[in-house]
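So, here come the structures, one by one.
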Structure I
Amino acid sequence: MSTFLLELRSEEIPARMQAGARAELEKLFRGALNAAGVSVGSLTVWSTPRRLALIARDLPVATEAVSEEVKGPKTSAPEQALAGFLRKTGLTKEQLTERDGVFFAITEKPGRATADVLAEAIPAIVRGFSWPKSQRWGAASLSPESLRWVRPLQGIIALLDGAVVDCEVGGITAGRETVGHRFHSHGAIAIENADTYADQLRAAHVLVDHDERQGIVRSGATKVAADAGLTLVEDEGLVVENAGLTEWPVPLLGRFDEAFLEVPPETIQLTARVNQKYFICRDADGKLADAFVCTANIAASDGGVGIVAGNRKVLAARLSDARFFWQQDRKVALADQAKKLERITFHEKLGTVADKVARVAKLAEWLASEGIVPGADPVLARQAAELCKADLVTEMVGEFPELQGLMGGYYARAEGLGDVVADAIRDHYKPVGQGDDVPTAPVTVCVALADKLDSIAMFFAIGEKPTGSKDPFALRRAALGVLRLIEQGTRLSMSQAIRRAAAERMGQLSAIQDFADGQSYLKYYQAYDEAPDQEAYLREREAAGHPLIIEQFRPADGWDVVDFFADRLKVQQKEAGVRHDLIDAVFALGGEDDLVRLLARVHALQAFVASEDGINLLAGYKRAANILKAEEKKGWDKDATNPAPDADEKALIEALAAAGPKAQAAVEAEDFTGAMAALATLRAPIDAFFDTVTVNDADPAKRSARLALLDAFRGAVHKVADFSRIEG
């Protein structure tokens with residue numbers, strides 16, 4: 001078996017592209033060799049800023065001879081069909097094989113040396129590389145056929161068992177020479193074979209294994225911080241990036257002027273991380289320290305003193321900018337900053353960011369004043385919502401968009417607006433992702449819910465709903481955020497909340513601020529919500545010449561936001577391990593848009609169907625449902641009574657009379673475990689009924705009465721969940 005080494009050396013490969021490049025190299029190599037009939041076992045793929053390397057072990061010395069068979073036309077086919085087949089295969093009729101009245105073209109392909117396969121594969125791999133960004137260079141770049149690569153390609157090593165594989169790509173001929181560290185090594189290095197490759201480069205101050213470099217960055221940064229009595233703030237993304245920027249990583253600790261600590265710590269961390277790729281540290285009290293850890297690409301003779309001084313100077317310039325932004329922004333009150341939002345378009349069909357803020361403020365106030373979010377102060381909820389986007393126009397957020405919300409919280413606190421308002425501004429975007437913290441403070445929940453509900457309702461209203469994999473306005477993420485917020489105990493009717501959000505937009509449209517009778521749109525909204533017959537109310541409004549009311553409350557097909565939330569809930573619960581059929585069984589009942597209540601019912605159902613009573617009751621339900629399905633086409637008198645019911649019929653009748661109301665009452669009291677317990681009392685009577693009673697009795701009256709009894713049983717079960725949706 002043979003061992004192969006490939007090194008592709010270039011100018012610096014961006015750190016963020018190296019992981020993808022390693023995966024691409026492995027994929028292309030395996031694909032090329034497998035297509036040529038060479039079996040590829042384990043591969044080792046490494047990367048540094050200046051090279052990609054691949055080592056393949058246990059390759060065969062040569063491919064095996066193979067026989068390829070191509071089926072052709074029947075021997076009775078027209079001459080034109082045969083002629084076409086011969087042109088395709090390049091054979092003559094005499095060279096074809098006839099079998100069972102069909103022509104076959106059989107070609108014997110001899111084995112090939114693996115070195116020859118590699119010589120063909122390497123140029124194809126290099127040219128087939130897919131980079132996020134690539135370039136041409138030199139005089140050859142005038143031709144569109146010239147090689148494209150992430151950075152100018154400088155050298156190729158291709159060694160099979162130590163022997164050079166002859167190939168050429170873009171004017172670069174493969175050989176065995178490479179170069180070491182840009183500063184610690186001079187001249188070419190002749191690599192002997194794959195087994196010596198890593199050690200020869202190590203001697204030239206290049207650690208070719210990216211995992212090894214990451215380990216040095218990780219442990220080294222932790223150590224230099226600990227040696228100074230500090231704790232490194234862990235950042236695995238920075239570990240990978242620093243390893244991708246260096247071939248000989250040397251972590252070094254530096255200090256910056258502690259006067260910069262007046263700036264919010266997140267700003268300092270972001271400045272150090274994004275602009276300079278530095279780690280930050282905390283002191284013994286857990287506070288941000290005036291220290292940073294940078295990663296040099298050289299073992300300096302002065303121990304890194306000069307490198308640290310240079311990095312300190314660059315960081316100081318960045319932190320000076322951040323401090324200037326911090327000081328300037330605090331000179332303007334958030335309320336005054338918020339006025340500038342009128343200049344920023346939120347969406348061409350939805351107005352400015354100021355328009356969105358006005359809607360969110362009213363919605364947040366409503367959530368608090370209606371007690372939907374318990375314990376929330378309506379005044380503070382409105383105040384926080386009115387200021388929640390104000391930091392978008394500050395200098396700091398303009399420089400670091402990642403700090404939106406967070407900086408608003410800092411500015412609110414510095415302005416003396418109080419912790420409740422400041423926290424709500426800071427956290428109103430949360431939860432952003434699955435692992436993000438979920439706010440629990442009542443005012444924060446109001447603003448966070450209002451912001452997300454407004455976005456969903458508004459974009460659905462203008463037809464910008466998610467489709468397939470496209471979700472340009474992140475509405476699915478917003479919906480999941482709403483679901484996670486209400487899981488904390490917020491009781492929210494989704495249809496009512498969406499109507500309210502839509503009503504706020506309608507109130508902003510100047511053309512319909514007031515209707516002919518002087519009533520505002522919100523007045524109609526309230527009347528609709530309180531109407532005993534809402535459909536009749538809509539017909540009345542339509543007759544009065546208010547079609548926009550109809551459009552808003554009975555939206556066109558595809559504008560069903562409640563169903564959208566239901567779908568998101570199903571996805572969320574499936575990921576949490578809840579059976580999809582149980583979710584469907586509860587959702588199928590319809591008429592329910594309190595998602596907290598829906599979840600409680602689903603969880604109670606999941607526990608019930610896993611019990612012995614649940615399993616047996618489900619079996620009885622399925623049997624009853626199958627009988628009814630077969631008989632419903634024939635029809636029967638559902639009000640029929642059996643003049644002489646059997647003992648087990650009487651037992652089931654009595655059990656239904658007791659269990660039905662109990663289950664209904666438990667559902668209304670949101671005691672879904674109790675509702676399941678009520679259903680459990682039907683298990684024994686339905687089992688006994690099927691054991692002793694003939695449903696399709698010859699007596700039509702008995703048959704109808706017994707079918708009606710099974711129908712009543714099915715109806716009692718459906719008060720809790722649609723058992724027909726449950727598998728098993």
Structure II
Amino acid sequence: MSNSPTPFVSSEVETPGTVADFLLELRSEEIPARMQAGARADLEKLFRREMEAAGLAVGALTVWSTPRRLTLIARGLPLATQAVSEETKGPRTSAPEQALEGFLRKTGLTKDQLTERDGVWFAVVEKPGRAATDVLAEAIPAIIRAFPWPKSQRWGAASLQPESLRWVRPLSGIIALLGGEVVDCEIGGIRSGRTTMGHRFHHSGEITIDGVDDYAAKLRDAHVIVDHVEREGIVREGAKKAAADAGLVLVEDEGLVIENAGLTEWPVPLLGRFDEAFLEVPPEVIQLTARVNQKYFICRDSAGKLANAFVCTANIAAKDGGAMIVAGNRKVLAARLSDARFFWEQDRKTPLSVHAEKLARITFHEKLGTVADKVERVAKLAEWLASEGIVPGCDPAQARIAAELCKADLVTEMVGEFPELQGLMGGYYARAEGLPDAVADAIRDHYKPVGQGDEVPTAPVTVAVALADKLDTIVGFFGIGEQPTGSRDPYALRRAAIGVIRILQSGVRLQLARAFRLLAGEYHLQEIDREFGSFEQYLAETKSFDESGKADPGVPDPFAERFAFKLDAGPAELAFFADRLKVQQREAGVRHDLIDAVFALGDEDDLVRLLARVHALQAFVGTEDGVNLIAGYKRAANILKKEGYQQPFVSSEVETPAHGISTSLDANGLGAETEYTREPAEQALVDALDAAEPRAEAAVAAEDFTAAMAALATLRAPIDAFFESVTVNDADPAKRAGRLGLLDRFRAAVHKVADFSRIEG
């Protein structure tokens with residue numbers, strides 16, 4: 001038995017004391033609106049962590065934020081921690097002296113302070129309860145120092161010291177009240193108290209807070225609405241009302257609601273107008289200009305068209321009703337819209353094809369060439385998708401033109417100012433220069449679908465370009481070993497794969513492996529051009545090709561190591577798509593193991609056909625026939641595995657009324673051709689397979705997977721009867737070989753529909 005000390009902690013609970021409400025306000029200069037939600041969560045987490053470490057029980061917490069303060073309220077906080085008795089088990093009393101000495105050093109006690117019980121030494125340390133004020137006085141500075149602001153700063157003379165206080169903006173005040181009494185603490189020269197400040201413009205002087213119950217009311221009297229949720233409601237409803245009073249409809253934007261609430265302590269939504277001449281600029285540009293630069297809402301008229309109106313949110317209740325505020329905001333917005341109009345006019349002076357020439361200066365990825373290289377690959381694939389009829393009704397010429405121009409707006413002034421408008425502006429510019437609508441729409445929408453809720457393009461040219469663009473990105477980054485890992489996906493390949501899947505689910509019949517190989521070849525040829533100047537020069541320098549330019553399998557390419565892109569496109573990408581498909585279909589209730597079972601066939605990369613097969617398989621495995629057939633399959637597979645019989649079925653059956661000739665591989669891999677009399681159940685399984693196999697094959701070929709499952713269902717009773725009455729491992733080698741061959745034939749028949757070994761349960 002080991003004599004090493006074993007810690008053991010017990011606690012003795014004292015009679016619970018009284019509780020009180022606690023208020024903490026951390027006041028500073030303006031906290032950026034984008035940081036406030038995270039700050040609220042961090043304040044709650046840090047407070048709970050400190051209280052838990054000290055042994056103070058914490059219930060529900062209220063956390064508020066304004067631009068100038070973070071506030072936490074804890075109701076019913078215990079006034080003291082519980083006294084605890086910590087007990088650590090030591091060595092036995094009969095243990096060597098060295099063991100005891102080590103235990104004493106560890107605990108910091110002397111031998112006479114130990115307690116002996118049942119021949120074992122114990123160290124018992126009584127820790128009295130602590131007053132909550134003492135706990136809080138230590139916790140508040142610790143919380144402030146540990147606060148994980150995305151960006152923070154030092155200030156004042158103390159900032160010269162590296163250990164000086166950091167906060168998002170200079171911290172100016174701390175309120176810490178427990179039961180109305182000040183919790184005395186200090187950090188960075190700021191001592192806690194009970195005073196705060198009201199609205200920067202509507203209130204002057206300090207406000208004295210008595211406790212939790214009067215805090216929000218006294219601040220409201222000082223024109224500060226401390227509850228951010230309440231301010232959000234004022235912004236949301238006030239903006240709608242301001243628009244409605246003018247006969248307009250607000251374009252709702254919940255992100256803008258939260259941001260405006262985070263910028264104001266006394267929000268007052270106000271409606272303003274801008275010059276109608278700016279409406280010639282695309283509406284998305286106006287909305288983005290107003291939103292990003294000025295945090296304004298926009299409005300539409302009763303017909304749904306963009307109106308020359310905006311709603312801004314003031315931080316004061318102006319005496320003139322906000323007229324001066326609106327006038328000032330109108331001037332600022334006019335300047336921004338003038339810039340946008342200038343970009344709009346300048347960009348249209350240059351055709352998209354000329355803009356596209358500049359893409360050769362932009363690196364797509366250092367190992368994958370330029371954006372111009374990407375555009376050329378996408379154009380070839382889009383044209384191929386159209387010419388092969390994979391995207392029905394798609395004009396190959398239009399698909400190539402749209403693909404060649406789809407990235408051209410990346411070098412325009414407008415997209416340089418507003419990257420969010422890439423694609424959209426290309427569509428506007430294409431339409432403005434008279435390109436076909438199908439081409440303009442494809443340029444505009446080729447990034448879609450961007451997320452799970454985004455619309456899926458259906459226009460043929462758009463579908464071809466969108467598919468080509470996403471597939472090119474996936475194959476490219478897989479080719480240089482930049483696959484997503486864990487939560488890391490810097491090139492958004494998972495999103496691209498989901499986009500491809502959603503487009504294909506709309507009815508596009510594409511064999512993914514063919515597209516992967518085509519793109520891999522294009523990547524490789526482009527890399528050869530970059531490395532050698534031309535394919536002809538590459539042929540001249542390498543000896544791994546014959547005179548006709550075909551690869552000589554007997555001669556390795558001496559320059560293979562120079563290429564970043566690897567030509568083994570296919571298996572890894574298909575596995576990636578299988579994983580993405582499982583994630584996407586999980587919400588639809590499709591079992592992941594069934595997707596694996598179909599993908600495992602190895603030749604199923606048409607997602608439309610694959611999902612049809614999976615859905616039919618899911619319906620089948622939920623029936624009694626399906627459950628029993630799976631059980632029979634697994635029993636057959638286990639027998640074959642146990643006997644080492646892993647080869648595919650190669651036997652041919654020449655029927656006689658009661659006899660059969662079995663030509664198959666035995667367990668040792670030796671050929672055997674014997675004639676023996678089959679048992680009735682054995683013959684019944686042969687007859688069932690003779691009938692089911694052609695039916696299942698024909699149904700799979702016709703993509704009628706429900707009928708294929710129905711054909712397999714006819715094997716359920718014969719395989720059950722076979723196992724009930726037939727001995728597979730018969731002493732007669734001929735019977736044994738024939739019956740193993742029959743089970744292998746049964747397994748092979750099932751595998752024509754799905755790999756049942758992947759099905760769980």
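Only the coordinates and a few stated rules stand behind these numbers; no lab work does. Given the structure is predicted, the values throughout are model-derived calculations rather than measurements. Cβ atoms are built from the backbone, for glycine too; each structure is taken alone.
State the single structure among I, II that was used to calculate FRET efficiency 1/(1 + (r/R0)^6) of positions 32 and 448 (r between Cβ atoms, R0 = 30 Å, to 0.05), giving 0.05. Structure of origin is I.
When distance in nm of label points 7 Å out along Cα→Cβ at positions 456 and 616 is calculated, the result is 2.0; to which of the structures I, II does this value belong? It traces back to II.
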